[in-house]
Structure formats: structure tokens, C-alpha cells
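Quick heads-up: structures coming right below.
None of the figures in this text is laboratory data; all of them are computed from the coordinates on show. Please read all numbers here as calculations on a predicted model, not as lab measurements. Cβ atoms are built from the backbone, for glycine too; each structure is taken alone.
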Structure P
Amino acid sequence: MTWVQALILGALQGATEFLPISSSGHLVLFPWLFGWDIDPEVLFPFAVVLHWGTLLAVIAAFWSDLVRLISAAFHGIRKRDPFGTADAKLAWLLIAATIPAALAGVLFSDLIRGAFAQPQVVALLLIVNGGLLMLGEWFRTRRSSVSALSEFELPDAIVIGLFQVMALLPGISRSGSTIVGGLSRGLARLESARFALLLAVPIMLGAGIVAAGDFRTITSDSAQEFAVGFIAAAVVGFAAIRWLLQFLSHGSLRGFAAYCAVLGLAAVATAVFRA
């Protein structure tokens, strides 16, 4: 892998981790479509490093929110009233929403890793992701069950957590699936996106810790490429978060759905052509 490839993949990860178009799908399809011969033993730890870059981006973007939520949670524990404030309650609901994907990731890790080696399957899942986003727009037209995060309850968080399980498969967007989960519970797009982005912190932190053992495969020869990818993912990821929140204050998910469908169909057509 060259530093130019690392820069491009890092920028792709930064943008697509938070935009609802699947970062894992792009990391699988992009090198495959352009014929980049990257050793899987290098690509997987590189992907882990990119996820740490996007984790840094979301922590930076929501630093004040995270400090407030963590402080409220600990204050609630000391007061023996963990749900005593809206911030404390939201902190625990974010943890609850993380549990389904964390369990599924442990139970089905081999199946999930196997999907990363099948670009054709990833292409089909990207099309499914487009359909999922359109489903989210349909949910938005239904009568709301909640109107704000302050009204969220445990069942709402669990539903979003179950939607997040789908994103363990490459081609299904984590941010997209969780935004759709929020829309299914009656949240507005912007509130759904805020919950989805905050939810990225515990799930990405946990996944990064679990995969940290893969760092041992990083050599001095590849350290420069890994550093370039990490910085690109962090910088572009931070910009993508700011842009997405601004866009969803008035825009819809339909454009993202169309993009996923077009890219997925193009990849399927490429697979057929190469067969």
C-alpha cells in the first residue's frame, strides 16, 4: 500500500463513517474496483487504525457533550439516582443501545470477517443500505412516538441498538442504520443523527480495543502509511460530522440512498463483467 492509497482510504473512511453510506463497504469496494493489490494482513489492521482516527474525530466534535454526559452519569451514581437528570439518563441509554451490537460482534465475528472478503456481497448489501435509508424516510412520515431525546426510554434505545447490529456487515452503514432506528421511534432526522453520532463513541471504542491486537502486524515500513491514513480519517471525519448535522437540519436521506444504490449496482455490474 502506497501513501497515496493510504491518504485516499483514510479520507474515504473519515467521510463514510459518519455519512450514511457505509465506511466498511467503501473500504472493501474501492480497492477492489480499482484493482489495488493490498495484502489483507495489512488492510485489516489499517482499517482498525482508520477507525481510531474517526473515533478521535467524533470525540473532538462532541467533546463538551461527552464530558457533560459522563459527569452526569457519575453524579447520578453518587446520588444513587442514575436516571435523575436528562443527561444521566441519555448516557445510560447510549450504553444500553451499544449492547446488542457488542454481543452480536462477539458471537458472529467469523461470519462478519468473512463478508469483508466478498466484494459482490458487499455491493448487494450497499444496495440494501440504500433501501434501509428510504425506509427511514418512510418512518419519518409516520406519527411520532417520541419527539426529543429527553423523552427517550430504554425500549427506544434497544430498538436503535438492534438496528445497529445490521451495520456489522460491510455495506450497511452504522450511522445510517442507527439514524433509521431513531426515525422509527419518532425522532427528527437531526436528533436521530445526534444520537447515532454519540453512539459511535462506545461502539467504536469497544471495537478498537478488541481489535488492538492486530496492531502487532504494523511494521516500520508501513508506519508512515498508517499515520497518513489515521490523520486523513480524523480530519475528514470531523468535517463530515459538522456537514452532516448541518445538512440534516433541512435535507433528507434520499440522496444518500440513491448514491448507495448506484455504487452497489456499479460494483455488481463490474463483478459480472470480470467473471
Structure Q
Amino acid sequence: MALKVHVVCIDIQNDFTSPQGSLFVKGGDENAKRSAKMIERLAPKITDIHVTMDSHHKVDISHPMWWCDENGASPGPFTGVVLDGDQLMFLNYATGQKTLARTRVPSFRDRTIKYIKALVANQRYGHTIWPEHCLIGDEGHNLNKDVSGAIHGWEQTRFALSNVVTKGSNPWTEHFSAVKAEVPDPEDASTQINRPLIETLEQADMVVWVGEALSHCLANTFRDTVASFSDPSVIKKMWLCTDGSSSVPMFEKLGDDFVSDMRSKGMNLTTTADFLA
């Protein structure tokens, strides 16, 4: 019986993979080309393809317009947000300097503070303000054309449908992982655990991962997936293409730590050219 081979493509979208993208991950363009070639090469052997897509509104807790300083000016991208007691503060990652932060809509303040506290309790990521990216309907939200073409070719070859998983449309929470939001909203099912995705990946014989970014969305989706498996040993079916993913600049250590941690638990490393060659 043929192996059930699944490919997980994390957020291979223009804003991450194009040098003109608003949140370009260095190397993302070449990662996408290599990933597309792998999908084309393995099309007859691939059972399923899962495509995650970051999908944001302009108004979002992780976009600059949500925030302002005492003078009403929005912060620049790649600014952190921390708490000093119950006071919101901007954090300059380069200098460590903190300055007063406010929500542009005053009534958003209390819920935003509650969210930042929940992030601290999760001990996974602090809050970062990103450039506006993957805005629903914009060019940057679209899949990279090489990967999109390869997936459509597979769909035609296998007469199959790729599994598209959108995430990030709830403006109140960051949603790096395709399995669940960083702080799930009890009133929004889209932010809660995606059990159908977990169950189908657990039933696969081999799962190969590519996409952006190694430091954030790929790492969190992978971690949340294996943490939700009923059998932890299933991680041995997981393969990460080292030439199919890169970390967001300045956050390379997060990507390195993810690889080291998951390797120690049984994740396999490969390349787009070597997987099932």
C-alpha cells in the first residue's frame, strides 16, 4: 500500500517570500522556488497538501495603527510591547529603551492589557508590532506564484483538493500557529484548536514541512501539532526541509532553538531535493 505523504506549506505568501513584500523573510524567495520544485517532483506520491495562509485585517493588535505614543504617533514596526505593572510600554529591541504606549482606541486598553498578560503567562513570545502584512485581498496575501503553480499542478495530477487553512483574521490575538491562536478567543472558533488538521497529520505516514517563518509560524504550527498528537512518537514521521524555511531577521535564535528542541524529540531533517529522492 502506498505511503500517505503529506506536505505542509506554511504561509508561503508574497509578503514573506517577495523582496518587495512588507515582511520579507530573507531567503524566502529561494525557499519558495525549492519547495515548488519538490512538490512538482513528488506530485504523484503526495497524498495531501496543507496550505496555511496568514490573513489579517488592517486593524490588528500586531499592526502599528493599533498603537500610539503620548503624542498620538504610531510606533515603527519591530517594536515590542511589554507591561510595567498595568502600564503598557513600547520596547526598543535594539536599545532596551522603554517608552509609554497607548491603544489608539482608549476602550481597547483593558482587553489589550489582558492579552499581553496572557502572552507572558504562555512563556512563548512577547508581543511584537509587525509591518502591516498579508492583508486580506491584497497582493501580499496571495500565495507565492511558484508554489501556487506547483500546488495546482498536483491538484490536476491527483484530481485532489489542497487543504487551505486561514488564520489571523481575529484582530485581538496573534495567530502564528495554524493549530490555534496565541491567545484563543472563546467566542471565535477560528482561534481555537484545529482538530481536523491535527488528526489528518497524525494519520499520515510521512509529513514534510516547508514555509515561513522558521522562527514563528512554522515553529508554532509544528509545536502545537505534535503537542496535540495522542501518540507523541508520531513526531518521528515529521520531516523539516532545512532549505525550505528561514527565520525572521533578528529572530534567528528562535528558529535555531526550535530545530534543536524538535530534533531532540525525534524530528527529521532533510532538504527539498533529498526528501523521497
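When mean count of other Cβ atoms within 10 Å over residues 187-194 is calculated, the result is 14.8; to which of the structures P, Q does this value belong? Don't jump to the answer; show the numbers that get you there.
Values: P: 22.0; Q: 14.8.
Checking each candidate, the match is Q.
Of the structures labelled P, Q, which one yields -9000 when helix-only ellipticity at 222 nm (-39500 (n - 2.57) for each DSSP H run of 4 or more, over all residues; to 500) is computed from its coordinates?
Going through each structure in turn, the value belongs to Q.
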Highest-scoring structure on relative contact order in percent (Cα under 8 Å, 6 or more apart) (candidates P, Q) is P
Working back from 12.6 (mean count of other Cβ atoms within 10 Å over residues 67-74, computed), options P, Q, answer is structure Q
Among P, Q, structure where distance in nm of label points 7 Å out along Cα→Cβ at positions 3 and 155 as derived comes to 5.6: P
If Cα Rg over 2.2 N^0.38 Å, for residues 107-178 alone is computed and equals 1.54, the structure in P, Q: Q
